[in-house]
Structure P
Amino acid sequence: MNYILRPYQQEAVNKGLEFFRGKSKKNVIEVLPTGSGKSLVIANIAKELDGKLIIFQPSKELLEQNFAKYISYGEFAEIYSASAGRKKIAHVTFATIGSVVNKPELFGEFQYCIVDECHLVSPDENTMYKKFFDSLKLKVLGLTATPIRMKRYNFPIPHAKICMLDRMRPKFFNEYIYITQISEMKENKYFADIDYFSFDFDESKLMINSTGGDYTERSISLSLMSNSVLQKITNLYNDICCKGIIKHILIFVESIESAFELQKMIGINNCGVVTGSTPKKERADTLKLFKDGRLKCVANVGVLTTGFDFPELDCIIGARPTMSLGLYYQIIGRCVRPHPNKIKAYVFDFVGNFKRFGKVDNLIIEKKENLWCIHNGEKILTNNDISGRDLDVYNQYDKSKDVDTNLMTFGKYKGQELKSIPNSYWDWFLKEIQKNKYNQFIFNFIEQNILITK
């Protein structure tokens with residue numbers, strides 16, 4: 001297959017080769033937005049390298065998809081993945097980490113590594129990636145559209161921050177060597193025009209889960225019910241069909257029950273369902289009907305957020321509230337590819353995600369005060385406590401799995417009643433909170449605890 005690299009793709013290739021051929025021993029990142037053509041960048045880096053290269057993919061589906069693309073470019077490679085049913089090694093090898101983590105000796109001659117969707121690599125000790133890389137001397141380049149991870153904290157109650165990968169502690173990736181901004185792609189017509197529509201959504205029933213990183217499934221279901229979200233989607237579907245403007249509708253829901261309820265409301269001949277438990281053949285048949293236009297919409301539960309490559313997709317309906325910027329980005333990212341058969345894409349948000357994060361096409365990655373962040377032109381979305389952005393966390397936190405909230409959960413007085421803790425300790429602790437610039441919510445929480453004791 002003949003192809004010409006776009007300018008940003010060529011620059012990404014050049015930066016990747018420069019890193020692999022240079023002396024840096026750091027693990028680095030290139031940020032390439034959804035729809036930017038990462039497979040082309042990987043292919044052109046791979047074919048220019050003299051040494052052996054292993055390319056990690058996060059799932060069997062993505063591995064098979066990107067391997068097929070690589071082969072279609074006229075290159076040769078092999079697959080080492082139990083889930084893909086093939087374990088062979090070549091100069092360029094596509095692999096899943098689970099299949100090679102205990103076999104580093106097979107890759108002793110390899111010099112280079114590319115990790116696709118590198119935001120999925122946990123920086124914690126004793127993970128499969130850490131174990132594999134500690135056994136070999138590889139230069140590691142990560143590629144991702146979302147260079148962020150959720151960092152969870154247990155103090156004073158479970159909460160989370162959306163952290164840039166280079167600000168994780170511990171961290172696996174050290175620096176960004178190349179970033180393509182969405183605005184650059186949009187300016188050059190590589191990113192579809194998107195119209196956003198946001199509907200009122202009462203978040204009062206949403207509760208934060210025990211990790212502090214997202215909402216509980218139960219509270220999401222209750223919120224969808226109290227806001228009549230499924231009925232509103234059905235009404236929108238009927239309206240869309242009457243106007244005939246939109247051809248392909250992909251709906252993101254939070255549960256299998258909601259997916260099948262929507263199918264029942266919209267009609268089994270109009271709405272397909274794809275979930276993690278859908279048999280492979282049934283899933284393939286459903287998506288083929290969808291792409292062919294014989295099925296107007298598909299309700300999916302967490303399986304088409306990555307790796308679903310369908311440039312003609314022109315409509316996303318969001319029915320799954322989330323605190324995760326990465327998940328929100330991946331959901332909208334399914335419709336960002338331009339295609340001759342679509343003038344623009346449409347995003348209908350029924351669950352408050354648009355209010356929380358804004359337009360995906362407005363996201364910018366840049367340094368502010370010498371620290372990398374992601375912002376949407378109005379507010380910074382990373383490196384802040386996300387739990388309290390739109391909710392009063394302490395009042396909304398789901399305490400059903402909590403221990404006695406009258407007991408201290410950390411520090412030298414852990415397990416003791418709050419009212420029994422000396423005032424001197426709280427005075428010291430409050431000064432530490434102020435000195436370390438914790439967010440206002442944590443400050444207020446500690447201040448309340450101090451009042452309990454006085």
Structure Q
Amino acid sequence: MTAAGLAIYPRYTLGKGDPWRTEYSAILSRIRPPRFPKRDFVITRYGAKPGIENDSSVAIAKAIEVCAKAGGGRVVIPAGVFLTGAVHLKSNVNLHIAKGATLKFSTNPQNYLPLVHTRWEGMELMHLSPFIYAYEQTNIAITGEGTLDGQGKSFFWKWHGNPNYGGDPKVLSQRPARAQLYEMMDKNMPVAERVFGIGHYLRPQFIQPYKCKNVLIEGVTIIDSPMWEVHPVLCENVTVRNLRISSHGPNNDGCDPESCKDVLIENCFFDTGDDCIAIKSGRNNDGRRLGVPTENIIVRNCTMKDGHGGITIGSEISGGVRNLFAHDCRLDSPNLDHALRVKNNASRGGLLENFYFRNITVGQVAHAVITIDFNYEEGAKGEYTPVVRNYVVVNLTSGKSKFGVDIQGLEKAPIYDVRITRSEFNNVADGNIIKNVKNLRLETVKFNGRIVDKLN
């Protein structure tokens with residue numbers, strides 16, 4: 001990707017021992033999408049009928065069962081509109097949404113029973129099934145050129161409790177159940193006893209493979225998600241590519257790998273109601289109890305429009321994150337708050353280290369181009385020291401923002417080792433915010449057309 005303004009600098013070259021040459025290449029060599037036998041199981045053969053008046057849940061489940069027993073293949077949603085409840089994938093099954101197909105998800109909560117072991121905002125519980133779910137499966141995929149429609153706007157968004165989404169905090173709201181789940185987590189209550197479901201109004205995620213290996217999510221369009229859209233949890237070897245995600249509901253994150261290892265997110269388009277990409281690893285006690293970081297992530301050639309953050313780390317991050325490489329991405333919208341973002345605090349804690357960005361093009365953002373914030377939500381209120389170290393940005397250009405850089409550590413928890421190299425921040429309205437940072441280095445950096453060696 002070429003970017004206006006980068007031509008004045010030479011192309012980034014890899015030196016000996018550069019992590020882009022060593023760690024990046026090693027991560028990429030391990031990520032291999034699953035392959036499937038060349039046989040199709042078309043859902044209409046098992047009783048599925050097009051039309052939103054027809055429930056195809058049983059037919060889809062039957063096709064998946066037959067496909068898995070046969071050794072795998074594609075379960076095909078053909079052209080047309082089909083209605084379903086929860087879809088549970090099994091090993092060696094590729095759910096293929098054909099061109100011209102739309103799979104709509106039911107607005108009846110009964111269609112997301114029985115309860116399953118899931119995560120909600122980084123906390124474990126027994127709850128309604130995510131729309132597409134897999135538990136402890138190997139070699140699974142969702143592919144195709146069709147559309148997954150969560151119908152969140154017409155139903156699930158109300159559960160948030162915000163009147164802007166049709167909710168009523170006094171009648172229909174997730175808030176009481178959310179507070180109850182927090183309390184259960186704080187008391188380290190066993191997950192089997194954290195039973196929620198119909199009437200608790202905790203919105204299910206759209207796609208959630210849980211404890212799975214060899215996962216591919218490719219090609220589909222996702223609209224009107226109830227909550228987070230693509231949410232792999234405790235997975236290994238995950239490829240997310242060529243997705244088009246357009247969903248502006250509450251907490252409508254685009255792709256949130258949580259406590260995962262070896263993840264590739266590439267060639268995706270995000271236009272969201274929350275963070276476009278958010279790297280996570282569990283909230284507070286649950287994140288520390290499981291102790292599984294998200295590690296070895298590559299984000300490349302993605303486009304990001306509306307959202308709270310573009311490429312974000314946090315905030316449910318108590319298990320830690322390490323080794324994120326992001327390159328050749330474009331982020332541009334007056335409704336995108338931050339381009340590159342870290343959000344953490346002293347309640348979350350966690351070790352966050354080794355973040356590498358290069359060739360990032362930012363058109364405009366509403367707040368700051370680079371934000372690392374330990375004052376998020378609870379801020380300094382907590383006993384767990386948040387740590388960010390080794391955050392490196394090379395060849396970034398931005399066209400317009402309120403702040404260039406907003407980096408705020410805590411007095412007892414500074415942010416360490418931030419390096420910005422060969423980058424330009426243009427049309428910055430209000431300068432920068434720098435608090436409690438140790439070893440912030442600038443190398444050939446321009447702010448509003450002037451080369452600077454420090455930020456103020």
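All of the numbers you see were taken from the coordinates with simple rules; none came from a lab. The shown structure was predicted, so the numbers you read here are calculated from the model rather than taken from an experiment. Cβ atoms are built from the backbone, for glycine too; each structure is taken alone.
Where does the value 9 come from, among P, Q, when relative contact order in percent (Cα under 8 Å, 6 or more apart) is the thing being computed? Matching structure: Q. Among candidates P, Q, the computation of mean count of other Cβ atoms within 10 Å over residues 113-120 that gave 22.4 used structure P. Here percent of Cα pairs over 23 Å apart, for residues 169-296 alone is compared for structures P, Q. The highest value is that of P. Hey, log10 I(q)/I(0) by the Debye sum over Cα atoms at q = 0.08, 0.11, 0.13 Å⁻¹, for residues 65-272 alone derived from one of P, Q reads -0.25, -0.48, -0.69; which structure? Source structure for this number: Q.
Each of P, Q could give Rg and Dmax of the Cα atoms in Å, for residues 17-160 alone, but the derived value 15.6, 56 comes from P.
Work out the source of -0.82, -0.98 here, i.e. which of P, Q gives that when log10 I(q)/I(0) by the Debye sum over Cα atoms at q = 0.10, 0.11 Å⁻¹ is computed. Matching structure: P. Looking across P, Q, the calculation of helix-only ellipticity at 222 nm (-39500 (n - 2.57) for each DSSP H run of 4 or more, over all residues; to 500) that yields -10000 traces back to P.
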